[in-house]
1. Hey, mean count of other Cβ atoms within 10 Å over residues 99-106 derived from one of I, II reads 24.6; which structure?
2. Determine which structure produced the value 13.6 for mean count of other Cβ atoms within 10 Å over residues 163-170, calculated from the coordinates; the candidates are I, II.
3. Out of I, II, which one gives 51 for percent of Cα pairs over 38 Å apart as computed from the coordinates?
4. Please state which of the structures I, II yields 6, 22, 20, 13, 13, 12, 9, 4, 1, 0 when P(r) over Cα pairs in 10 Å bins from 0, in percent, for residues 67-378 alone is computed from it.
5. Mean count of other Cβ atoms within 10 Å over residues 139-146 was computed and gave 24.0; which structure, I, II, did it come from?
6. If helix-only ellipticity at 222 nm (-39500 (n - 2.57) for each DSSP H run of 4 or more, over all residues; to 500) computes to -17000, which of I, II did it come from?
Structure I
Amino acid sequence: MVRGVGVRQGGIFPAPFAGPRLRFARHPPRRNRATTLGGGFNPETTFQVLLMARLRSGIGAMWQHLTANLVAVALFVSGWNYVQPWLEGRSQKFRLLAFGCIMGWGALASMLLAVEVKPGVLLDLRTSLVATAGLFAGAPGALVAAAFPLGYRIAIGGHGLTAGLIGIAVAFAAGVLANRLIGRRQTRAWQVLVFAVCVGLSGLVPMSVLPQTAAPDIDVHLVLPLIALNIAATAVAGLVVLHTQLVAKERDLLRAAVAQAPDFYYVKNARGQFVAVNQTVAAHNGYAHPMQMTGKTDFDVADAARARILSGLEQRMLKSGEGIADFEEQVPDLKGNLRWFSTSKTPLRDADGNVIGLVGVTRDITAQKQLEQTLLEAKNQLSYALSEMSDGLAMFDAEGVLVFCNQQYRELFPLTGDLRVPGTRLRDILEAVTVTGEQVGIPKGHEREWIDNVVGALHVPGEQQIKLFDGHWLMLRTRPTQAGLALVVVSDITEIKSTEGELTTLSNQLAQLANTDPLLGLGNRRAFDQALAGVVTDASQSDREIALLLIDVDFFKAYNDHYGHLAGDECLRQIADCLRQRTRAGDFVARYGGEEFAVILPEASAAGAMRVADNLRAAVRERALEHARSERKVVTISVGVAVSSPTARHNPTSLILQADKALYAAKAAGRDATRLAEPDVGFQPIPLPRKA
């Protein structure tokens, strides 16, 4: 680039023209054609011709210097390729600083080869290396690289000092900024090319600050090639460093993979000496570092007998040129424990096809051998267990083909057992089931749909109970596996089903006893509470009315005292019988407690409930049960009626309280009466003691 202090920049004049400043006019003044071509001598024209001839000669020398600059850039970038392998094992910070040093030395070399247009006005390619250092090494590397040209530029001074320092600073900033933008991502080739263009164009910055007296006018025909040359230098440097970086990463990856691999990797020459081994081989043989095994043979790391065997095998392999694959042997380790190893070796050949050594890979397969032994033992145990188990076991593949089953599985199906063998499709088995009638409950006329449903559910977890034609019950449990198979376990549950039926009957009986009053055969208080809650819930979801009757036997305590408790029990039985006979099938009659009864009337209005209550009182009177202690001389009842309607909706508790209030009113009216509670949702009566 053209720089005042950067790329040895400043103008188009080489060193021979360090004298007075000259300018090229954009439009030379017109000359009289007669004075220039008329044969007379024109001193001004002759001077210009000589000046242009000298300029052409100087420009040619200048391009030779710039070409040497480009070669210097390439030389130092290539030098980094040779230095980098020697820096392996060093810290990243040290490598970055070393890279900055090499780029700085290259920039300094470029300045030493610069074209000095005018004292202190230099033309060179230093900024390409400073910017490259910033791109790949960040601020630390760029700072080190910039220090060299900065120091030299300050030392030589001159008119272009300020512009030169600005040029170096711009290159430093461009490299660091690009490094920050790319971040931890891998630099791409197109990014390097874009960066090179930006660095080349940045040379215009120091050119713009050159003082008018420091450099001649610059012709665009010179500026553009100089920009292109700086772009090329930056692109070459960046692409070469990028390639070196990628190769180094691949090499580091390969080296790390070999060094850290759990398997044993080693290379031997034709004499059987170890040339390279990884850390696993070195550690196995008791060495701290792989380099300690270089030059050693099997006789140095193994007993003589085994070393002779290995050496003989390798020599035969090297002579025949054929490798060894999966050679297994059992070898004691450093602690004396026997371990299994599998070895594969391949001859190495040079460019002419001559065998020059071998490469070997040995794997520790002790765990694999132990697993194989464990699997063999497990297989034997499984075979024994399958033969002794009472359940049937079958395995179907993803296509519904039977791949395995035990004898018990076949014996559980008496009509299709012969068909249930490996290789048979489940669909064929099911078709035989429908033909033989082996399974009960298959819908008639829909056998095909039933088969499709069973086959479709084969790989879905589930349980199913089926009944066979002979009365046996089977439980089929299906469990899919991760391998795409379906495991079916079949159990005979005939005895369980029989016991289950007996338990169901007993459970129903117990439930009946738990909800029935043992004396009267009516529902007890527990059953009443459940029934009332259900009826109230159903009614609240519709516009239906429900009614509740609370019934109390008049003067029942006096009846018990006069006739005795046995007679009192019989009296309650008679009343319970009346209630059952005079209520509908959907009504619920229960003993509420002691001598109290309750009747739930779903879908009953107030008028209808009152009629039912009056009919019940009349039915009890008609029984004419003698009651000497009663004013009416017969047993009578009092009834309280409460209604829950859409306009006055009650919950179970409030409905009972309302009916209880009405019953109290009926007894207060002289007994043997019916009273309807007034519709008051918020009514909360205070319980009062009742007289017998």
Structure II
Amino acid sequence: MMKPWDTRYSFSLLILLSSIIFLCNGQDYGMVGEDGGGGGGDEPPPEMASCNGIFMSYSFGSREREYPHVKNVTAQSWAFKATAMIVNAGREELKGWQMFVGFRHKELIVSATGATPMEGDFPLDASNGTTFIGSSNPDLKTSIETAGDFTQISTNIEITGTLFGVSKAVTPMPRTIKLTNDGWECPDAKRKGGNMHVCCKRNPKLKTKTGPKTKFAPRRYGDLNIVYDVLQSFDSNYLAQVTIDNDNPLGRLDRWNLTWEWTRGEIINTMRGAYTYKKDPSECLYSKAGQYYKDLDFSQVINCQKKPAISDLPPEKKDDKVMGKLPYCCKNGTLLPPIMDPFKARSMFQLQVFKLPPDLNRTALYPPQHWKIDGILNPQYKCGAPVRVDASPFPDPTGLPAVTYAIASWQVVCNITKPKVQASRCCVSFSAFYNNSAVPCNTCACGCNDIDTDTCDAHRNPLLLPPDALLVPFENRTLKARAWARQNHMPVPKKLPCPDNCGVSINWHISTDYRNGWTARITVFNWRSFAFEDWFVAIDMGKAGPGYENVYSFNGTRVPPNNRTIMFQGLPGMNYLVGQVNGTNPIRDPAVPGKQQSVISFTKKNIKGLNIPEGDGFPTKLFFNGEECALPKHFPKKSSGHRRGISVLMSLVFATMAAFALMMD
């Protein structure tokens, strides 16, 4: 005979069932998307309920004092953690979201899960703010089309970094947060304590450019655009093609050097159109790839480094059946501005990539990360993270009027950064017919890291020079500088200024100034031992730019859109800027730099208030091969009338000596 359950057991079962029902009845936003896609550890703020658009929030988490501990509050560093969130609470899918966080405490972002910074790789200097883009979840769908799936409509960004200059009693919050996608506008973010939020909405009055609908993020365009296309894919390997496009009218790379980082143990088996600097079979044998690919002949493998260094092939390899035979390759790493030569503005190479477990699947495709590219004497580029874009189209290889698409494509956008003080690679000196002294390049214009500053002053302004002193290397100018200072009653410090340390210098000399126009002379000096092929100089003349008329020994081209910038390049047969050579008698005579020189004429017609001696006759910016050169801090002053005859004479002497030196080359 069965006995009825004890009352206390029935009561315990009732409590257990009630607990299960209670736990299953709520929606926990913190349990989904631990990899960065979808909610965080807390429920969404109540303010999100009233947002019909894109909701964004920033919450400061914690901070800890970092070493070294200093008494100066502004110099003390703190390790901090914060969380940012972006949620699509509207009716329209958001493609390629871009969230700007206006950091203002000298923040250095070390990591950010669920997103990557648009401006570059970690660690990232975010002193002036940074824009995050989605890595695992670049597009935010709507709640309507996903049945409220929070993992598809939101992204959490867990931020870790370092900040400076904030006392312990102050909560270091950003200045603002906003959505930077075209067609959206955001009000001022509302802040309460360590939290801030904003609701951004589509601006109905703003007409956005509507292009074809894309499956992935739309392509962006910067100064240098790199596309990583997967052309063929197999279980254990794939064939990729890298295309580098120079889209800046003044951008340039010579002997480009490209590096990236493999994040999943990949190796480069073969390569066409480029080569790696290091090929070490032993490095491959002792790697994870060596343990997995036991039957592979690693003596033939191109590279097994985690961070390979890749360069373009020389022209003689263009028709090589193994390494060459690829369009846009084999130009010795030269990328010219498109207005100079559209064909030389692109570079291309292919590589066969071997993968490792657990990525042995045709669809397991991951591009390399942390891209960096630079040249010999060129602008400094800062590259963003690779972003998945729609597959690149190619002409059908059969010649039929059909289009073939890549299997997968990623885009890396690189932009030119402005050189920091004493970090340029070229410099400018100023001189004029109305002053008998030349203003040389700034002290340490290109850095003084390799100089013993005990013997020279890295912070003192350079000494004024006679114009002919610009024709000799810096180490041969000391006697001329001292004699010139005594002759013109100028003080000479006990510790002389350090040199400019630039491989290339440009002298800008104002030759004449009359009522209807004026002329200038530009001289380019190459102090390096190698030549520059297809060199160019670009000058931004500011107010005087529209008056440019002609250049007599170079080719001159106005650079759109404002036409204030003029590009100069060598005439056919004179496009080589030769390197420095020894003097006639190396023991006695100073080294002779490579030189190119021309006179440039300008008109004053239709330009009001143009004052050449007061600065309008000097460039506001000057570029050599795309690199922005350091300009002097001062202009030559207009001397009194009794010195004018001397200055004209010195101008003629300088021009004669430069012309003679050019003829001797």
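No lab work stands behind these numbers, since they all come straight from the coordinates. Owing to the predicted nature of the structure, the values given are computational and were not obtained by experimental measurement. Cβ atoms are built from the backbone, for glycine too; each structure is taken alone.
1. Working: I: 24.6; II: 20.1.
So the calculation was done on I.
2. Details: I: 25.5; II: 13.6.
That value comes from structure II.
3. On the way: I: 73; II: 51.
That value comes from structure II.
4. Values: I: 6, 22, 20, 13, 13, 12, 9, 4, 1, 0; II: 5, 20, 26, 25, 18, 6, 0.
Working through the options, I get structure I.
5. Working: I: 24.0; II: 16.4.
Value 24.0 for mean count of other Cβ atoms within 10 Å over residues 139-146 corresponds to I out of I, II.
6. Details: I: -17000; II: -3000.
Traced to structure I.
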